[in-house]
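Peer 1: In structure tokens below, several structures.
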Structure 1
Amino acid sequence: MWTIFRKETQGLLSSLIAYLVMAVFLTGVGAFLWIFPDTNVLDYGFADLDTLFYLAPYMFLFFIPAVTMRSFAEEKKSGTIELLFTRPLRDWEIIVGKYLSGLVLVLLVLLPTLFYVYSVYELGEPKGNLDLAGIMGSYLGLFLLGAVFTSIGIFASSLTENQITAFILAFFLCFVLFQGLGLLASLDDASGLSYQFIQLGIEYHYQSIRKGLIDSRDLAYFFSLIAAMLLATHWVLAARKA
């Protein structure tokens, strides 16, 4: 597993798309936080990072599928996947190694945003007037969201040898699970099933964790969804070998 993890991470860090994703993410969030008049902290007058935690999930919808689309699709197209399966590695080790490599990018994207936290902390009146518990909860929620999107991207990539198809499929699945179920529920607020649909969506649990109160039900939801996506990836690869 760690051999695959190192190989994939090295490939990720040597590719232009990873640095492009990080640059666009940090520039986009920074522009909304500090420059655009309707959202920047200086004009808003409140020391908070709501803009970051509202905008980041939508940027993840594009960027994570763009990074994970090559995970298995590229291996299939180049024919190296057959060679990969002949190595003394179990399918789970290959899947988890690629998955953990994708999580590295999520961490690399989020770590520089801690500078924004420090900046807003210093700008507070009085200094340090910041909801640190809420911010820590929001970062945990954002990391778990990125972890789920990464597992979905890995699954989508295992279904096809075309990277563009993998990107579109991953984006669609991420959107449906993040916000689509909530939008579906809003079509009929009077229905008794509307609240259940909302609870099935990722956004409900992400917003719950953002409040700074870590509920075991929210954690179980995220971990279960990740496990389900990785298990589905294993089934796809096992079926291909059969």
Structure 2
Amino acid sequence: MHIEHHRWYSPRLGYDLGVAVFGHWGPPLLAFPTSHGDEWELERNGLISALGDFVDGGRVKIICVGSNNSDSFMNKGAHPSHRSWRQRLFDEYIRNEVIPFIHTHCQSSEIPISTTGASLGAYHAANTLFRYPHLVKRCYALSGVFDLRSMMSGGYDENFYFHNPVDYLNNLTDPWYFEQFESCEIRLATGTGPFEDRRHSYDLSAILSRKGIRHYLDDWGPRGGHDWPYWKEQMREYLSRW
């Protein structure tokens, strides 16, 4: 498997972050780690090898980024406004640094990007599509949490509102977004397996349904647990449909 590692200083975040690229060819899949993961987390846990035939066959190029969660929502020692501000900066890093990197790496500024992530990574995958549906056209949010209020210690501000999907989507009226969502594939994967809490995916699905945003709530039943073996199986199934 062709593997590359890139690392640069982000002027927005104020430190270096790495990007791992798996594959030589194929449509780009931007993959976010779980809570405290780095750009190698998916490889360490066997997800990349589980998708190896798709990667080696040129059916997908997986671009893995690191996490900013310990500096944002999971930074319990910081003021809530600092947490939401750092999430805003991470979002700007993805939009203004990582996405242009993907366009350059794929030699196309118009290639549609897909996102994926599990657990807190699913939040980032979904949030990135919801905020930039003209650039991200497909999302696989596995075992996600889409309301981050429990991580804000009672705090709430504008930065948080615009990065908390259940809030900004519930109030969305801009027709441009709805037009873009029409060309997107949004998949929320959950189930009844170990450690899984289906409420989060079902709550987001209800909001999307009320707003008329087409999406898929994939309840995998006992095959939908909150752990890597379940996420590997789900992503193999999803990529087999490409």
Structure 3
Amino acid sequence: MEGVELFKGVAAKRGLACSCIDFIVAPPFTHLSEIVKIARGTGIAVSAQNCAAEAKGAYTGEVSAQMIASLGVEYVILGHSERREYYGETSATLNKKMEQAYANNLAPIYCVGEKLEEREAGKHFDVVRAQIEEVVYNLTPEQFSKLIVAYEPVWAIGTGKTATADQAEEMHAFIRKVLADKFGAAAENTPILYGGSLKPATAAEICGKPNVDGGLIGGAALKADDFIAIGVNGFGPAK
């Protein structure tokens, strides 16, 4: 099973990176059960890539938050750019998914980000603010304390275009301010991850910015060496 072998590779090299880093892997649904079992004792947490908006019912093919939690999974990614783009997920849908995640003790990794045309039109801040206000603002302070936010500049994913470290920091600082407008000082403790095609070569510069707390890694996570290298380059080797 490809996902299991990849996890074993990451776990074997986890000790190369600083113990200050929290590692979370998000395999496909079909690999979750096995990876949760072998993740025990490794210090690596497991996330699902999505969950259903409904608790139960005749929703053939959907995987509920309760099903995911029953496996021992701790996190779930919600609002990923591909889910918004290809599956039409709206803030209304994501509010329901957030509710299901929290009801089943899953910590959400909530994704926000703008498309190329939105950035070129100067609407990137407005788009991201709306994605936060329409969903995150509905959380209680206790729920908010368990939230992770991931910024995905959709225009920099698989397009050949690259967001600079300064552009990443600018948006991350903006996101933290929008969060603080609602939740005050608690926003300082919210991890904000960068999800714009982060690679080993760019990790040091981007993750060195004050408001970039980590990465939501896509393609580079498919090789254990690259995944670990992002951690080492971005936040330091084991001490």
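Peer 1: Which one of 1, 2, 3 has Rg and Dmax of the Cα atoms in Å, as calculated from the coordinates, equal to 16.7, 48? Could you put the intermediate results ahead of the total?
Peer 2: On the way: 1: 19.2, 64; 2: 16.7, 48; 3: 17.1, 51.
Answer by label: 2.
Peer 1: -13000 is what came out when helix-only ellipticity at 222 nm (-39500 (n - 2.57) for each DSSP H run of 4 or more, over all residues; to 500) was calculated for one structure; which of 1, 2, 3 is it? Provide the component values of the computation, followed by the final result.
Peer 2: Details: 1: -24500; 2: -9500; 3: -13000.
The correct label is 3.
Read the figures in this text as sums done on the coordinates, not as results from a lab. Remember, predicted model here, so these are calculated numbers, not experimental data.
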